[in-house]
Each structure stands twice: as C-alpha cells, then as structure tokens.
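Listed next: structures, encoded as structure tokens.
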Structure 1
Amino acid sequence: MSNFDRNAPVWGAGRAQQTSAVEMDQGLRSFMLGVYNNMAIGLGITGLAALGISMLAIAGFTPDGKIAGLTALGQAIYLSPLKWVVMLAPLAFIMLFSFKAESMSAASARTMFFAFAAVMGVSMSSILVVFTGASVTRVFFITAAAFGALSLYGYTTKKSLSGMGSFLIMGLIGLIIASVVNLFLASSALSFGISVIGVLIFAGLTAYDTQKLKDMYVSGNFDGEATSKASTFGALTLYLDFINMFQFLLALVGNRNN
C-alpha cells in the first residue's frame, strides 16, 4: 500500500503533464488557425481593392483584349505625382504598426491590418494594368501553393531556422538597397536578379516566420487579448511574405499587356 501511495503523485504529475501538452497543442493549432484566417481575409481584401480600383482606372479594352486607355482616375493614380502617395501609403501603415504595436488593442490591430490590406490593394492595382489577368491568376496560385508548402515545413520541422533568419534579414536589407538603386539605373538585368533573389528570400522567410510564430506561442504565456493581438501581427508578417513573394514571382514569369 505504501508503494502505491508513493507512486500516486508521480502518476498524477504525469497525467497533468499529458493534459497540459494536449492543451498546448490545441491552443497552438487554434492560434495558427487564427493567424492564417486573418491573413486570408487580408489577402481577400487586397484582391478586391486591387480589382475594384483597376476596373475604375481602365477606360476600356480593344477588340483583341488589350487595354484601350486609362480613365481620369487611372491617370491620376498611375501617371501623376499622386502615384508616389499610392505607392508609399502601405509603408506608412507599416511604420504606424511599429510605433503603436505595444499600445494597440487587439481589435484596433485587426482593424488597422484590414485597412492596411485595402491600401495595399490600391497600391497593387497597377499590376492588373501592367500584367494580363490570366498571368496574375496563374502566379497567385503558384505563390499560394509554394507558400502553403513552405509554411507547413516551417511549422513541422524540428530543425531550428533561427540561423537562416539572420541571413535572410541581411539579404532583405541588401535587396531593398538594390531596388532603390535600380529606380535610378532602370537596369533590366539588375531587375531580373532582384526578382530572383526576392523570391528566394521571401520563400525562406515564410518558413522562418512560421516557425518563429509557433515558437513564440509555445514559449509565451498569452491571455485571450494578447493571443488575439499576436494572431493579427502574425497574420501581418505572413501576409507580407506572401505579397512580396507574389510580386517578385510575377515580375519573373508574368505576361505583360502590350
């Protein structure tokens, strides 16, 4: 009897640990599902905004399906100095997210993320003018398939990707500098190289950021509000990985309107 009594706490502790592990696994799945759901909604908002603005910007099509011209709105947001405001508006949102991250409530963060997704859609609407609709659709599904596989790898792999993350961040800084330089050089060869490297960097960041989000949840101690807020910021991170990979891949293999 004494042996049974002595072993009982050990059995109880093991059962408690097992229950805790199950709860952690369920919580992690719920957290990541929230991240992906928010990201998917953000992508949907971006797509609808881009499609709506492009439809208002295009004056019509020729009999062979080519764009006939731009409306006054199209000329304003694509050809006038206003285009710089449209292009830089998403960057302003990212800076605002950075400054307000700590003080922002979960509801405010989610609202701002969706507003950012809409602004990003307006900024990206030009791709539906520059590239054919079939080409944009094809590249979107290619990106979605690649993103899904890379994110799944980041979630399931036991290998730490932290070392790769440092390398990718350095590469991203170099990519930004090269992109700014190419605004003045307008080199097609450099543009091609930037697109290739951009696809590789954001492919790697997709896996790295997914693992980082998973590890953050496992090592953290979140309540309902904090979990919801972290889910929104996680969605923003993966959303940016997806959008950038999509744009660089489109620049590589997309078919342009003549």
Structure 2
Amino acid sequence: MHPRNRFRAGYDFSHLIGRSPALADFVKAAPHGRPSIDFADPHAVLALNQALLAEAYGLSWSLPRGALCPPIPGRSDYLHYLADLLSNGDDAAIPRGRGVRILDIGSGANAVYPIVGASEYGWSFVATEIDQTAMRWARQVVRINKAIAPLIEHRLQTNPLACFAGVTKAGERFDASMCNPPFHASAEEAAASSLRKRKNLELRNAEHLNFGGAANELWCSGGEAGFIERMIAESAARPTLCRWFTTLVSRSENLPRLRKSLKRVDAAKVKTIDMAQGHKKSRILAWTF
C-alpha cells in the first residue's frame, strides 16, 4: 500500500459506522474475533466503500445495481503512484491543483479515480465512458459532491475499440492518462474467472459477488493485452496528447508483449510500477514519447 494512501489496513468499523450508518448491518464478528464484513457480499463492500470515502474525503458515493464495485484502497494507490510519476518521486514536487489535467479512460459508473484524484490532489479530470447509463450515473455522483464537481468533465466514447480518438480535441494536452482496462477476452472467460473466485472465497451463495460488473467493464475484444495494444497504437498517433500514458496491467504475463509493442512505436521511456494490496498484486505500465 502506498504510504500516502488514506485507506489503511485494519478498519475501525465503529468509527466508520458513524460516517455511514448503513454499514452497521454488515459488520459481524469474524472467525478471528474482530469485527469485519463479508467481502463476498457486494452490498457489504458497497457500504464499506461509502463509509471509507465519507471518512477520508467527505464524499457521497453510490453505484447502480450490477456495476463494478471497485476496491477503493487499490484504486487510490494508482493515483498516488501517478503523483509520484509526475513529480519524479519527489513528494515536495507533486503537482497539485486544477492545472494538472488527467484523462481517465473508461471511468465507469463508479468514477472513483476522478473523485478521489480531485479530492486528494485538486487535479482536473476528463472521464470517458462508452456506456451512456454508466456515464449518467457517474455524472450524478460528481454533481452531488459540489466541492469537486467543477474539476470533472465526462465525455461519451462512441467507438468501443477507441481510447483517445473521438473523446479528445485537437491541440488538447494532459499531464497523464490512466485506465483500468477490461481483463478478459470474452464473456465466457469472464464467467470462468468469476467461478474461480467463487471457489476461492468458498461462497455458499454464488449470486452474491463483490467482483460484479457490466460486460464492457469485464471483457473486450482481445482482452487486457489487446485493449492496451490498441491504446499504445493510438498514443503513438498522438504522442503529445499526454506527458505520460499509463494503464493498469493485471496480468504480469502480458508485460513482455506490451513492451514489444512500445518498442515498435519508439516510446522514449517506459516504466513498470509495481503495486500490492494484501495478496493482490498489480502494476502500472507507463510510457512517454
């Protein structure tokens, strides 16, 4: 976990319940004797996320039924590592304020990157999304958080195979782009992954999952590697759009293929930033021209 992450391990549930009373319905004594929640229950995870965002940033947040419920601490880590990238690792030099522009590719209904990034660093965001229903929900989440609402703009992406084309303007510049790409290459692959997670969590009721999500959030043509390769190709066609292009890479086995793609487009610098939240490991792939 990043040192600046406000969402530390070991939740004080009694304090969090004070910020979001709905959480009380889900807090039970765990086998180790301490209070916890059932992290396989999406309603419990939603209530926890709402309490965490209220406690850390005073944010009001919700999700439509069936939308991807993100792990807030992990999403926050991406933003902190992005801040390190922009400051070259110097905490005193982290850029802050609305003059720092971030492009969030595929913001989803949760809009977590924009609302946390705007709250933590005062950055301004352009959040893109291909699903109109998800975008309408995200806009409402932003609208009710009046302190940060002026910092976040949403744009509809009409081409599901495009990342930057159609949602950026001629001459527009960003300090960085960020993205949490779909992991899977098909609905069948996504379903198989969900089944494995159910077994790992030893769920009794397979209908209740905290790793839900709409189709476009979970899978796309070519899966994670194919999506990022399209992003790399598009970035090479507009190299001055972002100072840094970045994306999460969930599967480490995709990295060699992606580095080859970056070499083919003559990226000037490529970085891989490792992240870890508990047992879950991921990484940010960043490149610049």
Structure 3
Amino acid sequence: MKLLSLPILRRVAATLAVLVVAVPAAAQGADAVLRDFQLTGDWVLEVGGKPAAKAEIYLSERVPAFLIVAPELASPTLLVPRERTVNTVSFMKLAKRGSAIDILADAEITPIGRLVHEGEEARFTVDGKALVMKPRPHLLGRHDLSAMLGYSPDYRRKAEAYKPDATALATLKASKQPVKVRVYFGSWCPFCSQHVPHLLRVAEELAGSRVSFEFYGMPSGEAFAKDPVAKRDDVHGVPTGIVYVGGKEVGRIEGGEWSKPEQALREIVTKRG
C-alpha cells in the first residue's frame, strides 16, 4: 500500500495519554481543513533506526495528513503526503475533541523539510533526527479479544462506538450450550477494519457467557490460499465467522451479515437449537 492510498489504510500503536491541550474547538475555532485527526495503528515510527514505542500517529482523511506526537520530537509533526511536506505545529494549537484532535485555525504551520517515499515507507528529518514511518506488520495467527483490542486504536474506537442489538445479546447470553465463534480476518482488509470491531464489541458484551470467540489473522496475497488453517476450514475470504455449537459447525457469518454480527449469530444459534 502506498502512502497516497489513504482510504484503504490497514492497521495499531499502543494507546497513550494524549499529549495535547484539551481546548474546545468551538472556543478557539478549529481549522476548516486540518481537523478530525484520529489515532491510527496502521503505522509505526522509527527514530534514528530505533522503534519509537511511545509515538502516537494520528490520521485525518480529510486532507489527508498525519499528525505525529512523540517524546523524541520537540513539537507535533504534521506530514502531508500529497505535498510531500514535513511541518511542525505548537502543542498549544492542538485541540482534543472527543476521540479526535483538531489543529486550531490560528496555528502557525512551519515547514521544516520534505517527505521522501520509498515503497510503503516515508522518510523525513526533524531536528537532525532521521525518521521513518512504515506500515505496521500484519496481525497473523490466533489471537484473543484483548490482543485484538490492544492491536489497533481503530479497532477499539470502532468497537466502543458500536451499539449491538440488545435482544440478540440477551438471547445469546441465555444459551445453555457452548458456542464458539472462530473469526478469520485480515488486518490489511478495509472491510475487516470496518466490521470486525462490531464483533469485538459483541464479544465484550458476552464475556462470562457460554459464547466464546477466537480470532485468526490471515496473510494477504498468495499466502492466503496456502494458509493450512484456512484450508482446513475451507475459508476463501475475510471476514468469515465460523460458528460451532457443541463442537460442530452450524453456520457462518459472511458478507453483509457483518453489519450486525450479533443478529446473524443469534439466527445461527437459535436455528440450531
């Protein structure tokens, strides 16, 4: 994926305390364009060849542009891939608005260098330090709910925003049989990024019930078809949720059913019952 292909971004840095001044946008006025920066885990940052573990990378698809806040940088850094520019902005001109960050209208955007694209990587220099921003490696193999939520700020934000159907949840919580849902997904897949968090929220709501979940990250490209676990379960696309009751497969969550996965899961489980 190229840096310029921003609508299909993939993947998650650790969530840290936001190092910005929480000034209401309405009070000082957010910039009409430089706003709605959301924490993204699709990218990682290296400073001087070493991982910047505490760096926070925010993305605004409105521009599009990246805003980087890291202990290694004296000021927040604004990257505009389309213009290939590297800029700085004062902490005092950042406003937190819910889960988003806006740059205030009176902020001074100071150009400090050029952004160099090398494949999927972006290289630039700030205060004499060589920095590289690159896509986060795919999440592969088997993972539990906590690992999924910890992997991506996007996943957690979308999970928290989702409101599952209460009736469907109640039915699933009342299940007397053990129900297991194995979810095949791709951390590189835009559809998965949009809809798998719905099921993460459902899994949180069903914690302590007889319904359990596991998540299996698939590789992209040719490696997908060769994955032995996917071949065993006859999985040809993601996301795919395989539902087991009493250890036997009874149905699958696929396609448009991912918009309301708890309803699809309820239908599968109740029909089985």
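Where a number appears in this text, it was derived from the coordinates with a stated rule and is not lab data. Here the structure is a predicted model, which is why all the values come from computation and not from measurement. Cβ atoms are built from the backbone, for glycine too; each structure is taken alone.
Mean count of other Cβ atoms within 10 Å over residues 124-131 was computed and gave 19.2; which structure, 1, 2, 3, did it come from? Let's see the in-between values first.
Working: 1: 19.2; 2: 22.6; 3: 15.2.
So the calculation was done on 1.
Quick check: -29500 is what I get for helix-only ellipticity at 222 nm (-39500 (n - 2.57) for each DSSP H run of 4 or more, over all residues; to 500), calculated from one of 1, 2, 3. Which structure matches?
This figure was derived from 1.
One of 1, 2, 3 was used to compute log10 I(q)/I(0) by the Debye sum over Cα atoms at q = 0.10, 0.12, 0.19 Å⁻¹, for residues 76-227 alone, and the answer was -0.41, -0.58, -1.18. Which one was it?
Numbers: 1: -0.49, -0.72, -1.60; 2: -0.41, -0.58, -1.18; 3: -0.56, -0.73, -1.16.
This figure was derived from 2.
1, 2, 3: which one has log10 I(q)/I(0) by the Debye sum over Cα atoms at q = 0.08, 0.09, 0.16 Å⁻¹, as calculated, at -0.33, -0.42, -1.43?
Numbers: 1: -0.40, -0.49, -1.31; 2: -0.33, -0.42, -1.43; 3: -0.39, -0.48, -1.14.
Here the read-out was taken from 2.
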